[in-house]
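Participant: Each in structure tokens, the structures are laid out below.
FYI, it's all coordinate maths here, none of it is from the lab. Everything quoted here is computed from the prediction, not taken from an experiment. Cβ atoms are built from the backbone, for glycine too; each structure is taken alone.
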Structure I
Amino acid sequence: MQAFLTLGKYLTLGFWALPLLALFGALGEPWSQYMLWAGVFIFFAHLGELLLVQGKLRSHGKAGIMDAVMVILVGFFYWLPIFKQEKV
């Protein structure tokens with residue numbers, strides 16, 4: 001399970017390189033536009049995810065700015081291990 005979460009973190013971080021490349025015009029049209037829209041969609045999805053899990057993160061002492069940034073960047077790959085520690 002830990003290997004899956006680590007791989008997911010790296011793949012999600014790697015995804016963010018594509019909208020950045022599209023932002024600087026490194027991808028050709030129409031891929032540049034597609035990647036920008038995908039980046040916007042994923043950003044707002046992770047922002048909503050942050051709103052949903054913020055209270056539980058706060059109860060685990062993980063309500064700092066870097067925790068919020070990590071949820072926006074990698075989503076549940078960041079907070080899932082934190083919540084699983086609670087059950088052990």
Structure II
Amino acid sequence: MARAVIKLPVGLAYPDGQRELECHGATVGELIEDCLAREPRLRPRVFREDGKLWVGIFLNNRNVRQMQAMDTPVKDGDVLTLMPPIAGG
């Protein structure tokens with residue numbers, strides 16, 4: 001099981017401003033689930049009510065949708081970044 005850092009954007013950061021969470025898992029999906037088990041308040045900010053992802057997930061700066069999505073394997077020292085959707089006009 002790999003140990004990786006999940007970087008949280010400002011809107012998902014801890015109340016004290018901490019923006020990183022260390023999590024464990026063999027895949028991106030397992031890392032996310034470990035992260036949400038540690039910080040359940042993040043679940044509605046990561047997943048929509050229908051269970052689909054709300055945020056973009058990047059593993060070492062690569063969009064996991066262009067890899068194996070939630071089944072993408074991870075290794076020690078990887079960095080997972082969560083990016084909320086951005087809208088504007």
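Participant: Looking at structures I, II, which one was relative contact order in percent (Cα under 8 Å, 6 or more apart) calculated from, given that it came out as 38?
Facilitator: Numbers: I: 32; II: 38.
It was calculated from structure II.
Participant: Determine which structure produced the value -28000 for helix-only ellipticity at 222 nm (-39500 (n - 2.57) for each DSSP H run of 4 or more, over all residues; to 500), calculated from the coordinates; the candidates are I, II.
Facilitator: Details: I: -28000; II: -4500.
Source structure: I.
Participant: Separate question: Suppose you compute Rg and Dmax of the Cα atoms in Å, for residues 8-55 alone for every structure in I, II: which one lands on 12.3, 41?
Facilitator: It was calculated from structure I.
Participant: Can you rank I, II by distance in nm of label points 7 Å out along Cα→Cβ at positions 64 and 80 and just name the one with the largest value?
Facilitator: Once distance in nm of label points 7 Å out along Cα→Cβ at positions 64 and 80 is worked out for each structure, I has the highest.
Participant: Oh, and also: A value of 48, 26, 16 was computed for Cα extents along the principal axes in Å; which of I, II is the source structure? Mind dumping the intermediate values first?
Facilitator: On the way: I: 48, 26, 16; II: 37, 30, 24.
Working through the options, I get structure I.
Participant: For mean count of other Cβ atoms within 10 Å over residues 16-23, which of the structures I, II scores highest?
Facilitator: Greatest value across I, II: structure I.
Participant: Kindly point out which one of I, II the value 1.00 was derived from, the read-out being FRET efficiency 1/(1 + (r/R0)^6) of positions 48 and 72 (r between Cβ atoms, R0 = 25 Å, to 0.05).
Facilitator: Here the read-out was taken from I.
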